[in-house]
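S.K.: Each structure below appears as structure tokens.
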Structure I
Amino acid sequence: MPVMDQGTHHKLKLMYDKYVHMLFVASAALMAIIIFAIILFIGQQGLLTFKEVSPLEFFFTAKWDPSDGLYGAASFILGSLYATFLAVIIGAPLGLAGAIFLAKIAPKRIRQFMRPATDLYVAVPSVVYGYIGLTILVPFIRVYFEAGSGFGLLAASLILAVMILPTVITISEDAIRSVPSTLEEASLALGATRWQTIRRVLLPAAAPGILTAIILAMARAIGETMAVQMVIGNTPLLPKSLLTPTATLTSEIVVEMGNTPFGSTWGNSLFLLALVLLAVSLLMIICIRRIGKRRFA
């Protein structure tokens with residue numbers, strides 16, 4: 001069998017690297033084209049709504065009744081924002097506490113068990129969370145809070161808080177572990193306790209990564225559909241309290257998308273809801289980029 005000389009081998013390696021590089025560039029370009037096409041399509045259809053509906057009516061009124069030509073989406077926008085922020089307020093401290101426990105307190109055996117369990121936690125379908133909320137959480141709120149049907153922001157926020165825990169725990173733990181050990185050792189050497197070191201040294205040093213985890217959790221929460229749709233009540237009303245039914249951008253799109261003719265004002269308004277949701281998600285991604293640059297600057 002002939003032996004390949006070094007020059008030929010080097011040329012084949014360069015050719016292989018060139019083709020692989022071209023494949024990666026083509027894949028990246030294809031993904032960019034697909035994303036741009038989605039944004040263009042949703043934006044083009046959504047902005048057609050303003051031919052029949054004024055922006056002031058769409059964004060600043062809460063009267064949604066397509067049969068009467070009313071397309072006020074303020075209740076859906078506020079419902080999404082309120083549910084997301086409440087979920088983060090509940091879930092972020094719990095997730096951060098879990099990350100601190102796994103990173104600095106838990107014994108090695110417990111850490112080796114809990115970290116894969118946390119990762120597996122992400123694989124649970126959202127409809128399972130929604131079904132648990134529908135059969136357990138909603139009746140609990142209805143009985144013990146005497147809150148009518150039990151559907152509303154409270155049930156949706158609690159479900160979302162549970163769903164974002166893996167994101168907060170995983171990314172925050174990695175951020176805490178990435179803090180140089182010399183900072184922790186120096187703090188302990190100066191006489192600080194372990195809790196003082198965690199609170200005053202590790203958490204401030206890992207703050208960019210923790211903020212990234214929280215923003216990613218917000219993006220996860222605001223884009224959630226099935227679980228929220230099953231427990232929030234799906235009523236186009238402004239969220240006046242935690243215990244009254246309302247709706248979010250995603251839940252309203254899911255409820256109505258099967259009944260709307262394509263190209264109608266009603267259908268275009270749902271595309272505009274999707275465009276608003278996409279814009280909020282893109283804004284969160286930009287925030288993550290900014291935080292990441294500060295972290296690694």
Structure II
Amino acid sequence: MQHRDDTDRIECCELTAALEGLVARIARWTETEERVTTAVPGLFLFRKEHPTEPMSGMYEPSICLVAQGAKRVLLGDDTYVYDARNYLITSVHLPTVVQITEASPEQPYLGLSMRLDQREISQLMVDSNLPPPPPQQSTRGMATSDVTLPLLSAFHRLIDLLGEEKDIPILAPIIQREIIYRLLVGDQGARLRQIASAGSQSQQIARAIEWLKGNFTQPLRIDDLAEQARMSSSTFHHHFRSMTALSPLQYQKHLRLNEARRLMLTERFDAATAAFQVGYESPSQFSREYSRLFGAPPLRDIARLRQSPVAE
């Protein structure tokens with residue numbers, strides 16, 4: 001028993017030291033910017049010195065780590081909270097509401113995200129004799145899990161490449177492949193394997209989500225989407241909601257409203273033009289649904305965003 005306690009204490013100390021190392025690395029590269037698109041493809045670093053208001057946005061397939069602070073993500077009726085001891089993994093594009101809950105000038109929120117490429121996941125599954133992952137408890141496309149020392153070590157090495165950019169083209173793919181391997185054999189491995197497995201229901205839903213992302217301005221016909229996924233309409237609807245916490249119609253609505261918000265904020269479209277651009281036929285319906293999602297009518301919401309330091 002004493003030996004087990006000593007081992008646990010050593011592992012805890014090593015994990016704490018690794019997290020401190022991650023804090024130092026992210027802090028170094030975010031001294032002057034809150035969001036850094038790094039030279040490593042798909043790797044982003046973040047810093048916030050104050051908690052934020054809830055913000056609606058889209059999570060892409062990715063792994064997200066918090067080195068310091070905490071974040072809350074709402075997906076439908078589900079709530080995911082993650083901090084330095086837990087990472088968040090997303091296997092498909094999901095509309096969410098996000099809020100940084102712990103941050104201060106003395107101890108800013110410091111985090112990172114790395115995109116997950118389904119082709120890379122599939123290739124690693126084909127190339128490797130992977131050990132079986134732990135059983136999956138849920139089909140939801142988002143989950144949190146405990147951070148591990150090997151995962152932190154890999155991210156240390158990935159961020160360290162930013163100081164040696166000439167090495168990135170060769171070494172970054174190797175380290176990113178290691179990170180994907182760690183995820184595939186970890187607690188969320190079954191979730192990622194299902195998305196990457198040809199012919200699985202999860203992959204068919206993921207393809208439907210990709211189609212919706214590219215065609216959200218078009219009228220939505222559930223029967224056509226279900227036929228593409230080779231499912232009955234009721235089965236498709238059930239699996240879609242199980243993965244995304246939303247119905248296909250709600251998912252399309254989130255895509256439309258988030259794109260309209262982007263058009264008004266960054267390209268200065270007026271509300272009516274943005275509404276028609278994303279597929280709405282009725283400006284009044286657009287305004288009602290926009291207010292319901294973002295908490296204010298379009299003009300007031302966009303004016304607030306332009307004055308807010310968290311508009312990004």
Structure III
Amino acid sequence: MSLIGENSAPLSGAAPAGLIKDGTDAGFMADVIEASRETPVIVDFWAPWCGPCKQLGPAIERAVTAAKGKVKLVKIDIDQHPQFAGQLRVQSIPAVFAFVGGRPVDGFTGALPESQIKAFVERLAAQAPADAGDELIAVGREALEAGDLNTAAQAFARVLQADPQDVRALGGMAKVYLEGGDLERAAEIAAMAPEGAKDPGLESVRAALALAEAAPAETAAFEARLAADPADHEARFELARALAGAGRLDTAMDHLLQIIAADRDWNEGAARAQLLTVFEAAGAASDLARQGRRRLSAILFS
């Protein structure tokens with residue numbers, strides 16, 4: 001089996017550090033068994049005198065490098081390190097084993113065509129466990145949806161411990177504070193995102209903060225004006241702004257749609273522009289935004 005710079009030509013593209021390494025019996029538990037609990041590991045048993053090993057080695061290295069970190073490769077010279085080759089009952093080389101979750105799950109012996117090696121590595125890469133950060137983001141978002149702010153905060157905090165600039169977690173944590181009524185802290189966290197960073201959750205928080213900042217403090221005067229004159233679009237618009245700023249997006253949406261239905265171009269389309277900000281604050285994929293867009297379309301195209 002090939003050793004870069006010893007019994008094979010160097011690969012054209014260097015693999016990232018730690019992706020391909022020479023293994024030993026002493027390091028087998030750490031490099032293969034434990035490592036495979038996080039990333040699938042291929043073990044290539046070879047020997048310097050083995051001709052087919054010299055053909056197979058570079059092909060596996062290329063396939064593993066192309067997998068971009070989804071699979072690791074450990075190459076073991078059985079002449080120098082025979083213990084685990086014996087335990088795995090290797091009778092001929094090259095012998096290749098794939099480990100996932102600390103145990104062998106696949107393998108082959110002999111030199112295979114490069115297309116088959118590539119398929120083997122790709123099949124193994126598909127078994128890679130989901131990224132822990134992705135799982136925590138999903139947990140946090142589900143908790144937010146259920147109103148469990150404590151669980152959501154814990155999930156997003158764990159992601160931020162590993163990557164303080166993860167925009168998904170920053171958006172989620174800002175949403176936690178927003179839902180908890182701490183707008184100042186929500187704004188501080190949203191501002192921590194890298195400049196130009198885009199994330200639907202982060203954009204939703206920013207839109208909600210903008211609505212809150214621009215919202216009138218009181219609603220009584222506007223409600224009284226509407227009671228006297230339901231066609232008072234200015235009063236309805238200001239009431240919608242106040243409701244949106246207080247987080248009552250569904251009621252704010254109803255008022256804005258009433259204005260558009262009566263006069264779609266009122267105040268140079270101010271109600272429509274405000275409605276789009278409400279959709280953004282709710283989340284582009286939210287039920288409220290979907291229903292609102294359907295109602296808006298029905299008004300505009302009726």
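Bear in mind that the values in this text are calculations on the coordinates, not laboratory data. Treat the numbers as computed from the prediction; the structure is a model and nothing was measured. Cβ atoms are built from the backbone, for glycine too; each structure is taken alone.
S.K.: Of the structures I, II, III, report the one carrying the highest value of distance in nm of label points 7 Å out along Cα→Cβ at positions 200 and 224.
M.R.: On the way: I: 3.7; II: 2.9; III: 4.3.
Comparing I, II, III by distance in nm of label points 7 Å out along Cα→Cβ at positions 200 and 224, the maximum is at III.
S.K.: I would also like to ask the following. Given 19.2 as the derived value for mean count of other Cβ atoms within 10 Å over residues 64-71, which of the supplied structures I, II, III does it correspond to? Present the calculation step by step, with values, prior to reporting the outcome.
M.R.: Working: I: 13.5; II: 22.9; III: 19.2.
It must be structure III, since only it matches.
S.K.: To test your reading of the models, identify which of I, II, III gives 96, 40, 29 for Cα extents along the principal axes in Å when calculated. Numbers along the way, then the final one.
M.R.: Numbers: I: 76, 60, 38; II: 66, 47, 43; III: 96, 40, 29.
Label of the originating structure: III.
S.K.: While we're on this one: Out of I, II, III, choose the structure whose coordinates give relative contact order in percent (Cα under 8 Å, 6 or more apart) equal to 15 when calculated. Kindly include the intermediate steps, with their values, before the conclusion.
M.R.: Numbers: I: 26; II: 15; III: 12.
Traced to structure II.
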